[in-house]
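Participant: Alright, structures below, take your time with them.
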Structure I
Amino acid sequence: MDERAVLVDSNILIDISSGDPIWYDWSRENLSKLAGGRLILNPIVLSEFSVRFETMEAVDDVLEALEMSRENLPWEAGFIAGRAFHVYRRAGGARERTLPDLLIGAHAYVMGHRLLTRDGMRYRTYFPDLDLIAPAEQQSS
């Protein structure tokens, strides 16, 4: 069993808290498999997840039940995400929500964490060495 910490992407938390009809089962099953290990969220994940709640206390209640640790984004991750965003933009990518995803991926990469996400293709494109826990059809590049 891999003992490394797992950074949990916001889409997993949103799937579970919203009861997403397509992704709830996959996200819940994979998060449950990792229970007992060190599950992490960072401020980027927190900000994307928290838009569904009125208070920080409500967010904390959900996160406490999931037994997640909080970890700040390493400075090096900010640089690596910026470089990946530069490559993305030069390839014609739009300015939409990509930078937060790149910050999440860079955080996991720099810290040597695994990443639980259902958006494997995006992360695999910019972080090919990142250990992903993602749906199989999205892990290939």
Structure II
Amino acid sequence: MTDTAKSPRPLPQPWQLTEPFWEAARNGKLMIQYDPVVKKYQFYPRSISIFTGRKNLEWREVSGKGALYSFTDIHVAPPGFEDLAPYMIGVIELDEGVRMMTPLQGVTMDDAVLGMRMKICWQKLSDEITSPAFEPDR
């Protein structure tokens, strides 16, 4: 007999380093780390600057806008995501210069074009977790 019970969708587990990101997301803001010495952003969160190795990072709100850098559609979803399939994920190059992989909404494989303008939207996954996604900026 096969087990037909579906796995629950795994949720991000905020911790001390990433809490500013997730707290801002709960409030509809996209915050990423910024190194004021080199005047550059970095993503994903780290304890030190990828540019200088210093612990001088600041959290700054960014525009939440960018361009579609890459994309694919998912037909065979991992455990916990079966109910979403098929769905699209993409890499967005934010105007601030970093890339984020996120779910895509409001776009299909037929109308997705590399370089198309995208803007952030939010997925409320639980009372504690609101996660970024991106949609076309029309």
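Participant: Who wins on distance in nm of label points 7 Å out along Cα→Cβ at positions 18 and 98 among I, II, i.e. which is largest?
Facilitator: Structure I comes out on top.
Participant: I've got another one for you. In terms of distance in nm of label points 7 Å out along Cα→Cβ at positions 58 and 130, which of structures I, II is highest?
Facilitator: Once distance in nm of label points 7 Å out along Cα→Cβ at positions 58 and 130 is tallied for I, II, the winner is I.
Participant: Ranked by distance in nm of label points 7 Å out along Cα→Cβ at positions 42 and 74, which of I, II sits at the highest value?
Facilitator: Structure II gives the largest value of distance in nm of label points 7 Å out along Cα→Cβ at positions 42 and 74 among I, II.
Participant: Work out relative contact order in percent (Cα under 8 Å, 6 or more apart) for each of structures I, II, then name the structure with the largest result.
Facilitator: Max of relative contact order in percent (Cα under 8 Å, 6 or more apart): I.
Participant: When helix-only ellipticity at 222 nm (-39500 (n - 2.57) for each DSSP H run of 4 or more, over all residues; to 500) is computed for each of I, II, which one produces -16500?
Facilitator: Only structure I yields this read-out.
Participant: Once Rg/Rh (Cα atoms, Kirkwood Rh), for residues 10-81 alone is calculated for all of I, II, which comes out largest?
Facilitator: Top value of Rg/Rh (Cα atoms, Kirkwood Rh), for residues 10-81 alone goes to structure II.
Participant: Rg/Rh (Cα atoms, Kirkwood Rh) computed as 1.01: which structure among I, II?
Facilitator: Answer by label: II.
Laboratory data are not the source of any read-out in this text; all were calculated from the coordinates shown. Note that this is a predicted model, so its numbers are computed, not measured. Cβ atoms are built from the backbone, for glycine too; each structure is taken alone.
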